[in-house]
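In the part that follows, the structures are each spelled out as structure tokens.
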Structure P
Amino acid sequence: MFLVTGATGNVGRHVVGELLCAGAKVRALTRDPASARLPAEVEVARTADAPLDGVTAIFLNPAVYWGGLGDLLPRAAEHGVRRVVMLSSAAALDPDPANELAAHHLRFEGAIEESGLEWTFVRPGEFASNALGWRDAIRAGEPVREPYAAGRTTPIHERDIAAVAGRALLTDGLVGACPVLSGPEALADPEKARLIGEAIGRPVPFEEITPEEARKEMLALPYMREGLVDVLLRLRADAVDADVAPTGEVERITGRPARTFADWAADHADDFR
């Protein structure tokens, strides 16, 4: 039995699918089981309950446990859980102690290492699904507005993250590994907007704004904090002059090329129409 936390999220839902395709039994954790909309063969439970009986491996999304893991790891050891595969972040590689994202993921990685359980830390860079933050503007026919338009990243499709996580859960080849995942190409935000436009059949304009304007708009979001906004804007600024290259880890691990941003845009076209 595999336990998937954050099972209705962008990545978790696809991890469930990877495991089911392999013929595995899955227990999916979600805050609201009644609205989970998962396949009938999946056992669904509340995140707060986290039943561990019969579980041999856990897919752990730390976003679900922002305040801490509580007693999850010692309970896992007591119940005979063998392995934890954590959805970490490439931010964990940032040496800046002010990087809240890095500190959050490293704290969880450290706790898992100390637990004595087998582990794999999957470290994706920018999610292609971050572009869903442009959904309202694109639906309204308004321009995508971002700072540092020349900055390039290698956005990764959530299905590729899930595919690597599935390999880590189902096989032994990634035990003790920290694969850094990326998409197959480096793109700037205007290029991403253009590709979304091609997927939905109409142009998506892009407007570069100042970092100060971006800060104001980001701080207006309910889930943003000053320190996090500082980190995100610094990462955007750093991307302008960075030598950005795909890692190739998705293809190495899964045996097939990573999906492009154009693939992602086509998969999510209805979100922007």
Structure Q
Amino acid sequence: MKVYEALRWASSFLQEHDYEAAIGERLLQHHTGWSRTRLLAEYHTILEEELVDKFQKDVHLAAKGTPVQHITGEETFYGRTFLVSSDVLIPRPETEELIEAVLARLPLIHNSSNGIPVKIVDVGTGSGIIAVTLALELSDSIVTATDISPEALSVAKQNAKRLHAEVTFLKGDLLEPLTSIGEKGSIVISNPPYIPEGDRAVMKANVVDHEPSLALFAGEDGLNIYRRLVKQIPKFLLKPGMIALEIGHGQGEAVKKLIVEQFNGATVEILDDINGKERMVISVIYE
């Protein structure tokens, strides 16, 4: 079978099962180790039979709902390749926008010329994408990441090691591993579970059946984690400080209210993502 024949078969098969044809291309790149450019250049190259067999098995898995990231074991985030598994949420491009928002507002709370590192905590780190990315993007930072799941922390630690990022990982619930020992910092960032439990029935099987419920759902209205986390933040946050939270569409005003209740007079922004949906709540707190 030639490359173009393999891709044509995969495209047709996946579309018959209501999945994107592009998955086939990604899986063939995974099995050949080729870039997309080379894959296109090799259109008439004959593939080894063993490779075709493995490729077709993975296409069948994808057509049954297994996320392509779980088949390949990786996903790209902020220009870097991260390991992923069924124990962590698959990185989404919207979370890159959360990091961009924090980097853009960092000068409001931190003077990088004074030599004092900015202390950041990533709450519910999952695969570690936020913590690792910030540690690599901000050389004058001290980054800590927490998660209640030991399996998720294992994946995050592997990512930090592979990408040579200095991050301290702590097992525990939200900010408790830090507040329990009196630790403080200037930035709290989190992409917590925020999907209402009632949405489970209408979500795609490749999400509900393959990604951890612990990282997806947060009570009847999806706000359970925000309620608990925001109450913990005053014990941790130095002034000036920043709170940066990823949210679900339509949750902005509710999360803003939670922050204002804890920090009277706080500046709170509700930001849309590139698709025009509410995606971030950013608060800069001066006193």
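FYI, it's all coordinate maths here, none of it is from the lab. Model, not experiment: these values are computed from the prediction. Cβ atoms are built from the backbone, for glycine too; each structure is taken alone.
Remarks
- If mean count of other Cβ atoms within 10 Å over residues 67-74 is computed and equals 13.5, the structure in P, Q: P
- Among P, Q, structure where Rg and Dmax of the Cα atoms in Å, for residues 147-186 alone as derived comes to 11.3, 31: Q
- Structure responsible for 23.4, with mean count of other Cβ atoms within 10 Å over residues 3-10 calculated and labels P, Q on offer: P
- Of the structures P, Q, the one that 6, 26, 32, 20, 11, 4, 0 was derived from, the read-out being P(r) over Cα pairs in 10 Å bins from 0, in percent: Q
- Taking relative contact order in percent (Cα under 8 Å, 6 or more apart) as the criterion, the largest value within structures P, Q is that of P.
- Here log10 I(q)/I(0) by the Debye sum over Cα atoms at q = 0.13, 0.26 Å⁻¹, for residues 107-162 alone was derived from just one of the structures P, Q, and that gives -0.34, -0.97; the source is Q.
- Of the structures P, Q, the one that 0.95 was derived from, the read-out being FRET efficiency 1/(1 + (r/R0)^6) of positions 99 and 139 (r between Cβ atoms, R0 = 25 Å, to 0.05): Q
- At a computed 0.55 (FRET efficiency 1/(1 + (r/R0)^6) of positions 35 and 83 (r between Cβ atoms, R0 = 30 Å, to 0.05)), which of P, Q: P
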